[in-house]
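*Asks:* The structures considered in this document are given below.
Every number here is computed from the coordinates shown, using simple stated rules; none is lab data. Here the structure is a predicted model, which means the values were calculated and not measured. Cβ atoms are built from the backbone, for glycine too; each structure is taken alone.
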Structure P
Amino acid sequence: MKISELAKRTGVAKQTIHYYIREGVLRKPRKTGKNTADYNENYVEQIQIVKALQDDYFLPLSVIRKVLRQVKKLSTSEKSAFFLLSDYFRPLDRLLTTEISGREAFRKVTGLGRKYLAMYEKWGVITPEERDDALAYSQDDVIIGKLIVKMDQLGFGPKDGTDPEDLRRIADFVREYVIDTQKAYYEPQMKPLSSEDFLDRGSKFTEVMSLYFYHVYRKLFRENYTRLRKSIEADASK
């Protein structure tokens, strides 16, 4: 593709792309003429990574060059994980926590349909709070809504035969586990503390356990996915 198309697809100006090339962030493209060059699909992916690292982590180009070298070694699934994490777990968004007010605003931001939003609210998967005669959706609710839509786009939605109640069962299981563990460990540890210590240790414990849940699930899911893929490949080669 020409640089004009690359600029259009990535949203990055042609001058900026030339700057990335001069700084060694992107390799020089294949020349097709004195003043023209051909850019393949790899440039789209690399520019998207550069944008994510600049917007989300504010990294200088000298560091981004090193990151791109490592990204080249990643598998397809690892690259997909990188882009999804960049989309849904941006560090700046987590620091500047914002709420979404009202169902229509929530639907506009997440893309979740009225029917399914009502369903997931009824099941307690998405749990807005009543505030000033309006529903307030937390950042976590927004991310959950976006992820539900993303699952549907990837072919794992109701129209593809996926049961929406699977997400309800996951939420119910986690909710029950959280209540039990808080009663067993959290409450006894926190009661002797001052209110200030309680808030500090409690918030840290919440984030540590959230990360633990995320990485355990991700680890186990990836391990089982790898076994499934190898099994399918073995059957196909027979």
Structure Q
Amino acid sequence: MDAYKKFIEIKVNSDYLEGTLEVPENAIGIVVFAHGSGSNHSSPRNNYVAGQFQKAHIGTLLIDLLTKHESHIYANRFNINLLTQRLNAVCHWIEKNNITSKLPLGLFGASTGLAAVLQVTATHSKGITAIVGRGGRPDLADQRVVKTVSSPTLFIVGGRDCDVLTMNRRTYFLLNCKKKLEIVSGATHLFEERGALEKVAELAIAWFSKYMAPPTFEHHLKKH
């Protein structure tokens, strides 16, 4: 498949969610970014990570789960049920879109976006290939729902982001799926330190590539 990039709007009820869809040539999958509180699809941090994904042949959809009007209301940024509803609708759009429908689907959640990612992953009918959280707030997800997540899950947290690290550890122990907690030494919540965001991208790419790539012939033989 040829490379594809387009600004898109996804209609959810009477609202339109804005985002950028970019699928590189020979993509092995597509990852939807669920941004954190106060962020949007223009975030330099998420765009950097998305750019690294594309170099690794992983498509990206950076989408705003809140409208511009909604994002100005602070409480909406922590309305996990609303974010979950919107993200679920975006996943269904991905599955119906001609460009993305055949690609394995992954989710990348930052801050409050990770809570929505976990709740969607637990209930999404077709399943999510893998998920990654960056400085996420998994504690804001329904912890009973978290226990039912079956998709491989990676939490990435800054070593100096002490409170968020504690929150991630608590939720991590509830997960009953393939899982990993990676701590980026010296990094704070926004991973602004030298080399920190590069490490996030490296870890996330390795995780998604592992679970999006088709099984090798040798793996098939081992199973039989």
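*Asks:* Supply the structure label, taken from P, Q, corresponding to distance in nm of label points 7 Å out along Cα→Cβ at positions 10 and 138 with the calculated value 3.8. Don't jump to the answer; show the numbers that get you there.
*Replies:* Working: P: 3.8; Q: 2.3.
Here the read-out was taken from P.
*Asks:* If helix-only ellipticity at 222 nm (-39500 (n - 2.57) for each DSSP H run of 4 or more, over all residues; to 500) comes out at -21500 when worked out from the coordinates, which of P, Q was used? Kindly include the intermediate steps, with their values, before the conclusion.
*Replies:* Numbers: P: -21500; Q: -11000.
Here the read-out was taken from P.
*Asks:* Say we calculate relative contact order in percent (Cα under 8 Å, 6 or more apart) for every structure; which of P, Q gives the highest result? Can you show the working numbers first?
*Replies:* Values: P: 11; Q: 17.
Structure Q comes out on top.
*Asks:* To which of P, Q does the computed value 19.3 (mean projected area of the Cα convex hull in nm²) belong? Each step should come with its number before you reach the end.
*Replies:* On the way: P: 19.3; Q: 12.5.
The read-out comes from structure P.
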